[in-house]
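The structures come next, written out as structure tokens.
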Structure P
Amino acid sequence: MNAPAADPPTTGSPGPIGHRARVMAVTSGKGGVGKTFVAANLAAALARRGERVLVLDADLGLANLDVVLNLQPKVTLHDVFTGRATLKEATLKAPGGFSVLLAGSGLVEYSRLTPDLRERLLEVIHQVTPHYDRVLLDTGAGISDVVLYAVSLADDVLVIATPEPTSLTDAYATVKVLAAQQQREIFRLAVNQVSRKGEGRAVQQQLQTVVDRFVRTGEGAAVKLDLLGELPTDTAVREAVQRRKLLLEVQPGSPAALAMIALAERLPKVVLR
């Protein structure tokens, strides 16, 4: 059984009075773009610069954060939601110096958003945010009601896309829905699996052109895509995935790892609130 996190939210010391973590949803329009891989390694990069980071697996029915991190949890968010375990028991310390709350897989009851699920997920977010500097929500892909609700709980949204046409189409659709439903005017963008330097910027500009023409918030405001970084296609990524290890641990000097660190550095440091 994996050891509980060193600073689980139910026992760890909270920050200053009024402190609350910055919550960022890491999402994508389609699966297979490396969303969970980016979320895990971004958390490790943020932890390296001194942030207290929690990654919450918000892909509640098809979770795979445990696979990426090679963890075998005995307790998951499902047990917390059903009252069989506490947050302390479900919070694990992950490789890379951050904490995780893992979800289950193949749980059909989390395929749709119920009033009970809304309440329990919101309560978990309220309980953990005073104890961390940043919480990353690794959402499911697409625009299901569960994904949209998880994103609605975040301060910021990071959209992961690749240069593939289907990924761009689905990223655009995700931005359009979130802008209209949640009045979001700014989205951060990370472009994964780029084949040449500058391709991420080209993708951002292409998406921004379409967004400028067809997307407004529900209140009519313009929407901006802020390019956080691009991550190159790198054989080190495949090696890390196959070994179920963090890229920053197995190949910290690889091009993709250095790009991940640079991506983390572009995120403003959390200001105590």
Structure Q
Amino acid sequence: MPSLLIILLILMINSLTYPGADEGIRFILKPDFSKLTRAGILEAMGHAFFSLSLGMGAMLTYGSYLDKETNISSSSLQIVILNTFYALMAGLMIFPIVFTYHVDPQVGPGLFFITLPEVFARMPAGQIVAISFFVLVAFAAITSAISLLEVVVSFFIDELNWSRKKADFIMGAVIFILGIPSALSWSTLKGFTIFVNRDFFDSLDFLATNYMLPIGGFFIAIFAGWILTRGEKEAEIKRIEDTFHFYDIWHFLVKYITPLAVLIILLQKTGILKF
């Protein structure tokens, strides 16, 4: 991870030297609240689920491996801060290049795999920048894939008593095969759509981000807020020392506000609520 940070810093500094840097920085950091809609806020909340790996079991699984001396509240805060920090650095790396070469920033996931390679091809030393960039993306994808695979693997180890090697190979192979159509969305399966105007890759991204993750998050919030007792939660959070001074506020948010907010996201995504 430190090496990824170094690569990202180098690419970000390089990007900030491009003519489109000022426009790219404004695009990221200068909000236009006149364009902010309730639907946009809900979209951002859905993205937060995906970015923080919420609702998919990754945090629960990794959390189960923490030792008894880990401060849960401070660890959670560090995760959010580092996630936001890396996201801002990535934006400062990408969007100055995008605006320098007049690329539409609304391209979406295809920006990484279709548009940016063309941009790199027109850049001075573009081959070096492209290799560095996609090495960074590959490592980020691998680390994310490991965390998501661990959710499935740990389930089969704990519930079916599979060995780790067996669970790794079988579930890794299954997930690899299921991922092939997404990898082919820009070649063999180009033009094949599932949802309206969405290829296989974008369809799965849309389904996971807007439906599956909020549903998972909703039931996790219900479990944490209504199934676990207040004493069980307080004992875990305050196990190290009584440093979490906002427990009552957190408990109220998890029990009442979080389930309601996630439910609103789901109702909006399904079209039941209109914004």
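Rule-based calculations on the coordinates, nothing more; no lab input. Bear in mind that the values here come from a model prediction, so they are computed numbers and not experimental data. Cβ atoms are built from the backbone, for glycine too; each structure is taken alone.
Per-structure values
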quantity	calculated
Which of P, Q yields -21000 [helix-only ellipticity at 222 nm (-39500 (n - 2.57) for each DSSP H run of 4 or more, over all residues; to 500), calculated]	Q
With distance in nm of label points 7 Å out along Cα→Cβ at positions 104 and 120 derived as 0.8, matching label from P, Q	P
Entry that produces 20.9, 60 once Rg and Dmax of the Cα atoms in Å is calculated, selected from P, Q	Q
